[in-house]
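These are the structures, in structure tokens.
Values quoted throughout were computed directly from the atomic coordinates according to the rules given, and no laboratory measurement underlies them. Keep in mind it's a predicted model, so treat the numbers as computed, not measured. Cβ atoms are built from the backbone, for glycine too; each structure is taken alone.
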Structure P
Amino acid sequence: MKIYTKTGDKGTTALFGGKRVSKADLRIETYGTIDELNSWVGVMRDQDVNKNRSEELIEIQDRLFTIGSILAAEPGNTKVKVPSLSEADVVFLERKIDAMDAVLEPMKVFVLPGGHTSVSFGHVARTVCRRGERLVIALDAQEKVDELVIRYLNRLSDYLFVLCRMMTHELKAVETSWKPRM
């Protein structure tokens, strides 16, 4: 398989199904952001603090590839086979969130991102996830997107936030409270 095809040299790319669209198309921006998020989750998986979470982060990366496939599929083309999300994927994240929350002190204030490089990587992933969610919602306003994609990304950003708090706890890093000036 050749890496370069030269078919995109004029600023277009093909969706699954063959339809060519501009590389500036909202659909391309959306699944490109999901790809960026997947890379940040990979960075998080590579952190020593997350070695015991490697399998769950791989599971999340797999689901992000699924979401990318769903978003890259030509709308209305039923001949194209793509993997699908299920309710169990959302429940998986909820269970992981609940397990971490059971260990953590309850949140009483907003916290500033940071405290340790690993935690900061997690917050970057969380914000990219939120951007991806916003783009999926914008795309959904143009062309229907599977509602589970939106729910999964919403829950994933929650998971990433709680994971950042968990990493802070495990690394004994400082969780800095936001103190707004009034």
Structure Q
Amino acid sequence: MEKDWKIYTKTGDKGETSLIGGTRVPKYHDRIEAYGTVDELISYIGLIRDQKIDSHIQQILIEIQDRLMTCASILATDCDDCKVKIPEMYDSDIEMLEVEIDEMEKDLPPLTSFILPGGHTTVSFCHIARNVCRRAERNSIKVQEQFKHSEKVIQYLNRLSDYLFVLSRKLTADLYAKEIPWKPRVS
């Protein structure tokens, strides 16, 4: 940071906040909901990262948190020619998740039904993060319909939810937890 940041500014005391670019919006604005949910997801990813898991996964989760900060910045931006440089998302960010998914799936049994979340606290954290990720994706789609700048964000969040599901399965195996398939009651 170039200058000292003051934690409290008092500019939001009346229920508004500023987007990147200076536009003031209510704190319940669609963009705030979108990047606020991404921020929530970043915290859940941190919770997973803090568990006793493989160091490679921990490093990938740090990269994911970094990309999610980029996603939040994009969702918070309301200017075409901002005075500040906004980070960007790339196809390679999405491809990295796909490579990780494919690598984890090599050692997992084929999926034959939905899985009931749980079996180990760390696995449950993955499922919670996956659900928050899906909400972030839905909120970002709403922003995309209005502002047309978050296409890569939506793609990234979509793939990230897949990654988190596969990660939950991998950690189930790594932690010797039991994966419980959902068996619908039908007559």
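Using the calculated result 53, 43, 31 for Cα extents along the principal axes in Å, pick out the matching structure from P, Q. Label of the originating structure: Q. Work out the source of 3.0 here, i.e. which of P, Q gives that when distance in nm of label points 7 Å out along Cα→Cβ at positions 124 and 156 is computed. Answer for the origin of the read-out: Q. Here mean count of other Cβ atoms within 10 Å over residues 116-123 is compared for structures P, Q. The highest value is that of P. Identify the structure, out of P, Q, from whose coordinates FRET efficiency 1/(1 + (r/R0)^6) of positions 132 and 172 (r between Cβ atoms, R0 = 30 Å, to 0.05) was calculated to give 0.95. The structure behind it is Q. Figure out for me which of the structures P, Q the number 3.3 belongs to, where distance in nm of label points 7 Å out along Cα→Cβ at positions 76 and 92 was derived from the coordinates. Label of the source structure: P. Here distance in nm of label points 7 Å out along Cα→Cβ at positions 68 and 100 was derived from just one of the structures P, Q, and that gives 1.0; the source is Q.
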